[in-house]
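Given below, in the form of C-alpha cells, are the structures.
Please treat every number below as a calculation from the coordinates, not as lab data. The structure presented is a predicted model; accordingly, all values stated were derived computationally and were not measured. Cβ atoms are built from the backbone, for glycine too; each structure is taken alone.
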Structure P
Amino acid sequence: MSEETAWTTECDRTSETLRWLRDKRRGHRSRRNRDLGMIGYSLVLLAGGYGTTFVHRFARRLQHAAAHGDAVEAIRRALPAGLVLLALGLALIAARDALWRGPVLVPGPDAAWLLSQPVDRTRVLHPYFRLSSGLAVTGGLLCAVAGGVLLHLTGVSSLGPGLAGCLPAGLCLPLLAVVLALQVERRAGLGVRVRAATPYAVLLLVALVAQTGWAAAGRRLPVLEQIELWSGPWGWAAQPVVHAAGGSAPAWPVAVALLVVLTAAATWRAHTASATVPTRQLRARAATAATVASVLWSVELRAAKLAVSEALGSNGGHARRRLPMPRSRYLVVVWRDAVALLRAPGRVGSAALWTAAAAAIAGLAASLDGLTRAAAVVMALTLGYLAVGRLAEPARLEADDLRRSSWSPFRFATLMLHHAIVPAGLGAVLGFLAAVPFALNGGVEALLLMPVCALPFASASVLAAVRGPVRSELLFIGIPTPFGDVSFFVFLLWYAAPLLISVTGLSFALDAVLAHGSGVDALGCMVLVALALTAVLLLGASHLANKLRRR
C-alpha cells in the first residue's frame, strides 16, 4: 500500500501480516539472538578483564591530579561552557546521523515489502522509534552516572549531588536528540539546511572550546555564561550540574522544570509523528545502513565511509568551480586535486580544524615534560596526520577504482606520487598559519616545525591509499602468546602502519626539539627526519602502487 493511498479500517491486515512475519522470522531471530548474546558475552569479558584495570588506574590518577594544584577550581570554571559544548555537540551529531540513518531505521525487507502492504504504519514504525529512544536514554543514563562519578573523583562535588545534577541531562538530552533526528529524517528540506549549517555549527563548537579553555585558565565571561545557560535546553540541562559543583545557577529548579516539560511534550509529539516518515526515506536509509553493516563485518572501513559520505552529500551539489587549465602535463594532477578541493570546501575546513586542534595540543606539550609531554606530542602529530589526510581524498578515490586512472598520461605509481603534492602544499600552508600565534609569542621555530610535518603526512596518506583491500585474513593467522592470540594487533599494525611510521618518527624528533631547545642542530635534525620519512613513505607508496596495479 503506497503512502498516498487513503487508509481505511477495511484495508487493515496488520495483525495477520505481523503474525505471519513473526512465524517466518522465528528461526532467524533465534540465531540472531544467539549471535548477539555471544558478542555481548565477549564484550563483557573484555570490559571485565581489561577495562576494570584501566578504569581503576584512571580513577587513581584522576584523584591524584585533582589533589594537587588548582585543578578543581579550573574544572568548576570550565563547567558552564563545557557542558553547553557537549550538549550542542550531541545535537549536531544527532542531526548529521539522521541524514543517513535516523531513529526510525527499519530493516531493508520491511522498507521494501512490508510498508507496501495493507498494514497500519503506526504499528510498524512506532516500535522502532521507541527502541531508538530507549537505547538513547540507556546511553544517557550511563553517561550521567559516569559524569557524577567523575565529579566525585575530582572533588568538584560529592557523589549524591553529582549524580542528581547529571541525571536531568542524561535523561532529557538523549530524548531531545532523538526528536531532532526524527525531524531531519522526516523532512528532506530540513536535511538540506542541516548540511548547509554544519560548517557554522562546527565554528560555534570551536568557539565554545576556546571559551572553555579560557574559563579553565581563569578568564571567564560570566555574562556570556549566563546567556548560554538560559538560551535553550542545552543550557537548562547544564544548570543542575553547575549548581552541584558549586557554581552560579540559583534558578536551576526552574531550568530543570522547563527541560522536563519540553522533553515530555517533544517526545510525545515525535512518537506520534514517527509513523509519517516517508517510505522513500526509510528505503534509502535501510539500504545505506545495510551497506555499512555488511562492510563493517568484513572490516572494509573505507567502503563504509564512502556509503555514509554519499548519504551525507548534498543533493543539489556545489557550483562548478574551475581553475585555469595548466599548460604542462606535469601539473595536470595538481590541477585536478586543487579543483576537487575547491568543489569540496568542507574538506579544507575540516583539515583547518584538525590543524588548529593539533596546534593547541602542541602548545600544551611545550609546557609539559617527561612522558606527559611525549604523549601530548604523539596526540598533536596524530591530529596533524588526520588534517593532511582530509586533503588526500582524490588519491583514495583514484586507488578505489583503478579504471579512474585511464585518463592519466603517467604510470599509476607516478600518478599516485603526484597526488601527494597538493596535500603536502596545502597542509604546509595550514601548518604555517597555525604556527603564527606561536611565532608572535616568541616561538619562531614553529614556523618551520609545523609546516615540515605536512610532507611525511601527505606521503603517509598516499601510502594508505594504495595499500590495497583490507587484509582481514590477518585476524585469523593464529599467533598464540601468554596473553592470548595477537592476530588482532597484527591486523591493527597493518592497518595503521602509515600513521605509526610517520607519527613515531616525527614524535622522537619533535620531542627532542622540545626537550633540548630549538637550536640550529635540533631544527636541522627535525627537517632531515621529516625529509627521510617522506622519501621512505613515497618509496613504499610507489612499490604498493605497482603491486596494486598488477593485481
Structure Q
Amino acid sequence: MTLSSLGDEYLATVPTGRSVTPHWESGAEFRDEIFVGGLWRRGTGSLIESVDPSSGKIFATLHGAVEADVDDAVDTGLCAVRQSGWADRLPHERAAVLHRIGALIDAEVEQIATLQTIDTGKTLSETRALARSAAATFRYVAAAVETMEGAVTPSRGSYLTMSTHEPMGVIGSITPWNSPIASDAQKIAPALGAGNAVVAKPPVWAPWVTLLLARICERAGLPAGVLSVLPGPGRTVGDAIVRHPGIAKVTFTGGTDTGRALAHVAAEKLMPITLELGGKSPTIVFEDADLDQAVAGIMFGVFSSSGQSCIAGSRVFVQRSIFDEFVNRLVTATNALELGPGTDPRTQVAPMVAFSHRDNVSAMVDEAVLQGAKVLCGGMIPDEPRLADGAYYLPTILSVTDNSAPICQQEIFGPVAIVLPFDNESDLVDQANDTVFGLACGLWTTDFPRAWRIAKAISAGTVWVNTYKQFSISTPFSGLKDSGLGTEKGRDGIRSYMNQKSIYIDTAGQPLPWARTADNR
C-alpha cells in the first residue's frame, strides 16, 4: 500500500467513525526500514507502533534503530562529506541541492500533510502549513548559503586577515513529535547547507515524515551517506548520538530536563549544542487592547496544535479593569471551538498525539483544581460518542489568583490556559518574569511606547505584539533561562553549524624580526 492509497482510505473512513489498520506492504513507498548511511534496511531495535490519535488504531509498525546503527551512520557520514566532496562543494552547488529538496517538498505537500495528520493527529490545514514551511526553510537556507560572505578584518600589521566559516563534520539532530517536518527542516537544512552530514533521530511517536524527507533528499541528489534517519527511543538512540565521539554538534528540541542532561554530556565532550526547550509563555492584555483581536490571538496561541507547542501562550495576564469582561469573551469563544479529527476541515482542536500524553494533561488539570484553581471551561475529557475513541481533551481555561501556583509554573503542553489579573506595568512584569522559562511572550495593546517598554522588560527570546505564533525562517529564534541555549533560524542559525577560522597572510615578505636572521640583524 502506498502513502497515497493509505491517505485516500484513511480520509474516506475517519469521518464516518470506521477504523483502518493499514500496514506498509512490501514494495510500497514506505516499508519497515530505517535510513542508515545512505542505505535502507530493517532496524533491529524495538518495535514502534504508530497509533492514529483520532481512533486509537495502529496504522503502521517500524523496527527502530540501535546503537550500532548510530556508529554506522556517523562513520559513513564522516566519509561521505569528504569522499563525495559535499563539504568542499562551492556554496552555490550545495544550494542547488537544497533548492531541489524544497521544490520536491512543495510538490508533495498533500502526501506529507496526510501522513503527518495520521501520525500526530494534527489538522490537515496545520500539517499543510508545516510542509510548506519546511519547503520554505530549504529555499531560504539555499539562498542564504549561496550569498553568505566571509570577512576581511582590519589588519594591525603587515598581513592580510580573514575570517572564514567551515563545516563541523557530522551533526546530531533530535526533533520532537509536535511538528516533525518543520522541525526537521529547521535543523537539517542549515546543517547540510553548511556542508555537514546529519544523523537525525525523529520522535518515536511520529517517525514517518522524517523518513519521507530522507527519500525526498535522495531524489534531490543529496550524496549517499550525508543524511541518516534513525527512529528509536531517546534513552538509547538519542543518547548514543549525543555521546558519539564523531558527532561534532547536537541540536535538540524537547523537554527541559532532557535538554539539561544532554548539556552535561556536551560539556564533558566540549561539544557545542543548541537546545530549544520548554516554555510557560505569558500573553498580556492591556485595557486599551482591541479585545476581539486579543481573544482570537490568544486562542490561536494556546489552543492551536491542541496546545502541544513550546511557545503556547498558556499564562494569560489581563489588566484588572477589564478582567471580567475579557475572560467572559475568551470563555465564550473557547466553548465554541470545534473538536474533531484532523481530517475534518471544520476541526480547530484535534486529538493530542498520544493517549498517555492526554491523560497526563488531564491529571495536571485535576491536581490544579484540588489546589484551588477554578475551571471556567473544559477541564475534562469530552464525553461525546464521536470523540470517544480519540485522545481528545477539551480546551480548558483555569482561573488562578497566584502566579506561584504549580499550574502556573509547570509546562502543560496541552490545550490549557490560565488567566490571572494584574494591576499595573510593574506588577505585570514581575509576574510575567516569575518563571524559570523564557521562550516567548505576547502583548496586546494599542499603545506603542508601552508595547516597546514591556517587550524589552520581558525575559523571552521572542515577543509578539498584537499577534502570536508568527514566524520567519530569516529571523533568529532562541530561548532564555531554562528555555534553551543557542540560536536557530536566520544566518546566525546556519553559522551555528560551522567552525569559524581566522587566516593571516603575510604581505611584508620579510622574516619576523624576533628571529634575528642574517638579513635583519
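Can you say which of P, Q returns 13 when relative contact order in percent (Cα under 8 Å, 6 or more apart) is computed? The read-out was computed on structure P. I have 27.6 for mean projected area of the Cα convex hull in nm², calculated from one of the structures P, Q. Which structure is it? Comparing all candidates, it corresponds to Q. Structures P, Q were shown, and helix-only ellipticity at 222 nm (-39500 (n - 2.57) for each DSSP H run of 4 or more, over all residues; to 500) at -25000 was computed from P. When FRET efficiency 1/(1 + (r/R0)^6) of positions 39 and 143 (r between Cβ atoms, R0 = 25 Å, to 0.05) is calculated for each of the structures P, Q, the largest result comes from P. If percent of Cα pairs over 19 Å apart, for residues 215-326 alone computes to 70, which of P, Q did it come from? Derived from P, not from the others. Of the structures P, Q, report the one carrying the highest value of mean count of other Cβ atoms within 10 Å over residues 127-134. Largest one: structure Q.
For distance in nm of label points 7 Å out along Cα→Cβ at positions 111 and 511, the calculated result is 4.7, so let me know which of P, Q that is. Structure of origin is P.
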